[in-house]
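Asks: The structures come next, written out as structure tokens.
We did not get these values from a lab; they are worked out from the coordinates using the rules stated. Predicted, not measured: the structure shown is a model, and the values here were computed from it. Cβ atoms are built from the backbone, for glycine too; each structure is taken alone.
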Structure I
């Protein structure tokens, strides 16, 4: 595993070049890719410039984290078709830089589609997307959303735990789809380390770690109101990360707390703290 600096996940307004420099300065093992920066390089120097940028990053000893999937699985039919048509060009830019994975989340409820209809929609679309990703040598990470305060807000709940997420992936038959495991969603879904038993490294694409508020019951936790890992001890991060180590996972681990206060603090202090927390999670020390 390697610690990954994801400025967007931390709410830090860092440009891509600064993020790379700060990742090196604070001992991160990688940084999330920035497709907007890649597009700037493409305009100036073509795909060769994008490829050279990725090579330079690797020469510094850093790895790419995960990029966002540039298509929404729950988009309208018209929007999905349009995004699907432009997907190969977007993915070509990522692969030129050496990025190997993209990720997205599963909306855990729907106003009108029942579970069966929504399942068919997602399975079909994931099958289409995974084929295009496979053509570009890319894996897809899927994140389930655990808080009951989200999935219970519309008429039809949908995938919001690891069991259904794995079943949906299996339904597609695609070998390049895996899980984005977030300790916050794992906790709010009522899961334990035993629910991660049997996972292989190939089942996991990316990992996020966070903690939860101590003054709220599990079903009262809000998705955008989290705490930094190890702050409260509400989430069993030792059990969570221990199971992930047992799986043999070697990819990126990042922090995604949705805490606006981080952007108000000196960036070097924030990143030194985040790097230390990630090192603790990865090593188990």
Structure II
């Protein structure tokens, strides 16, 4: 694994780092193809929003330059960029001023089975619910225990992803994916203003669908509406689009809009 700390090759981290102690930070998982980071500007835009909300200093030039240099060295695979508030003393009070620590970890591209994209995946209905916290909603912050618990609910090979709902029962997302459904010609994706991660591929597909003239809505969705959809698919910035073929006894075909957006996502991730 390739690893940098604050722009230099390193594998050690201070035990006083607030990312370790409190999950005080953000991260991005970036596909790297041919030495280039995919969807770079969308990743940087989400980081900028996250830093503004958490009160972390943000330097777009440094982050862009480091991601580009790291990606050239990695060549092919996945770059994980982590920003923490740096070192701190005991206690929740953040250090003033904060000195942001930048971590870059590079690894191989995930070896997902080809049938996930070709035939679709089966969703596991997770019992773990997402807590509602509008101050953190949409951000890819370091507190991922809800996803850890949800992913531990199944160990079989039949389910490639899990469906997560919020405390009120609204459908939100997959454990590591965003969710879309097509119903009556309208492309729907859940509102993430209370909880969930606003993925960069989700943002890109909404823009692409709009450019294609497909009506899009971001709003609350309940389980009954999901189960009555015409097409359902998942997306993230590593695998692109996976059709959903089954959830709780409901089966879906792989629909034409899913295939069209899947092809667009594949092109985006090929850099």
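Asks: Ranked on distance in nm of label points 7 Å out along Cα→Cβ at positions 162 and 178, which label among I, II comes first with the largest value?
Replies: II
Asks: With volume of the Cα convex hull per residue in Å³, for residues 42-105 alone coming out at 93, pick the structure among I, II it was computed from.
Replies: II
Asks: I've got another one for you. A value of 28, 23, 14 was computed for semi-axes √(5λ) of the Cα gyration tensor in Å, for residues 2-169 alone; which of I, II is the source structure?
Replies: II
Asks: Which structure, out of I, II, was helix-only ellipticity at 222 nm (-39500 (n - 2.57) for each DSSP H run of 4 or more, over all residues; to 500) derived from, given a value of -8500?
Replies: Corresponding structure: II.
Asks: Which of I, II yields 2.2 for distance in nm of label points 7 Å out along Cα→Cβ at positions 98 and 130, as computed? Let's see the in-between values first.
Replies: On the way: I: 2.8; II: 2.2.
Working through the options, I get structure II.
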